[in-house]
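Okay, got some structures for you below.
Computed from the coordinates by the stated procedures, all read-outs in this text should not be read as laboratory data. Predicted, not measured: the structure shown is a model, and the values here were computed from it. Cβ atoms are built from the backbone, for glycine too; each structure is taken alone.
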Structure P
Amino acid sequence: MCGRFTQYNTREEYLSWLADEATLDIPCDPTPIGRFNVTPGSKVLLLSERDTTWHLDPVMWSYAPPWWDKKQFINARIETAASSPMFKSLCEYGRAIVFADAWYEWKKEGSTKQPFMIYRENRQPLFFAAIGSVPFERDDKREGFVLLTANADGELAEIHNRRPVAMTPEAARRWLHHDISSEEAIAVAREGMIPADEFTWHAMPASRLRME
């Protein structure tokens, strides 16, 4: 599960953790992204590799293939993404990264749901594994990307049974490379997930989490 997250630092701050091994085609922008409640159906800065060069494109957070006539997807399970007819080609050719600082989960408490903001204890950025329809520079309202999720473990499972696949910078760099298969990339993402005990969280007022 990941239905809301934050992306508020500058692109340079995120890239500084990743870009030592890549050729970039990304213009400098010192302005903070400043999004504290990123919602599905909005465009999100997505990092991908094309012709060995990294690109940053605004891409719609939701996806459905042209033949799908039901609700669009925002997440895909890492356990089945590489083999699912829905996501197999995306996992092979459309691997990408979403920058984030935290994500939100809602925990049922009595008759209400309490939102929690979850982030790394050391406040380092998160690099979510994403897959989407390529080429990402195409402005297509029907096709976009989804975030990969995995089973939550440790104390994270007390809030929600799923979590986004937040990778270390090393795993994130490898995830983008086209010289590995989708199965190999999935293994990289799973092995490079940030452990549950490196996260902390706090409750948020529900009124703060309005749609953007």
Structure Q
Amino acid sequence: LVNGVLVAYGGMVPFIATLAMLASARGLALQITDGKTQIVTVPSVLDLGLPDAYVLGIPPLVLVFAAVTVAGWLLLNRTTFGRRTIAVGGNPEAARLAGIDVRRQRLFLYLLSGLCCGIAAFLLIVLAGSGQNTNGNLYELDAIAAAIIGGTLLSGGRGTIVGSVLGVLVFTTITNIFALNNLQSDVQQIAKGAIIVAAVLLQRRTVRDGT
């Protein structure tokens, strides 16, 4: 909500607004936890990560992921909200002239993004059985890389839910390969950065060629 208000109604550059919120949120997390690991003691939360909670052999966390993916696909491809989102991402001025409330649309999109981040944070806590103020560090890099690999244009106007999911799977596979080969974390981060650069360059060439 704060990011959406700052960007949509405050006129701030999205990168600056979200970067400031990133720093503030990390500081708030450190203050709340006092730098200590917070152990989850709620049985109903911990049980979600146990085999007994599986549905037809599928972990509840996978089902949540699938539900969010389907809901996102329906919202983007089968609703007016989705069409407005593509229009605003492609050309905000043209969308405004077409009668779309661009600022409100952007606010709603930031709200949805925050909601999805909250769901992801909850799933991470279920997996770990605890929470730390450092949880999620550099996840923004993984998210950007997965979206780009999935075909989302950083300039806006093009992107799909299915492509993003495939991007997540590809990037996760790459990360697992790094781990299996015992690559150090610093080397992994360098490689991830190189992957992002390569994907962006490939995107620009594809757009320039009109394919």
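Numerical summary
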{"item": "Structure from which 1, 7, 16, 20, 21, 17, 11, 5, 1, 0, 0 was derived, P(r) over Cα pairs in 5 Å bins from 0, in percent, options P, Q", "result": "P"}
{"item": "For mean count of other Cβ atoms within 10 Å over residues 104-111 computed as 13.4, the structure of P, Q it came from", "result": "P"}
{"item": "Cα Rg over 2.2 N^0.38 Å, for residues 72-191 alone - highest-scoring structure of P, Q", "result": "Q"}
{"item": "At a computed 19.6 (mean count of other Cβ atoms within 10 Å over residues 88-95), which of P, Q", "result": "P"}
{"item": "For mean count of other Cβ atoms within 10 Å over residues 8-15 computed as 12.6, the structure of P, Q it came from", "result": "Q"}
{"item": "Which entry (P, Q) yields the derived value -22500 for helix-only ellipticity at 222 nm (-39500 (n - 2.57) for each DSSP H run of 4 or more, over all residues; to 500)", "result": "Q"}
{"item": "Given 0.15 for FRET efficiency 1/(1 + (r/R0)^6) of positions 16 and 176 (r between Cβ atoms, R0 = 25 Å, to 0.05), calculated: source structure among P, Q", "result": "Q"}
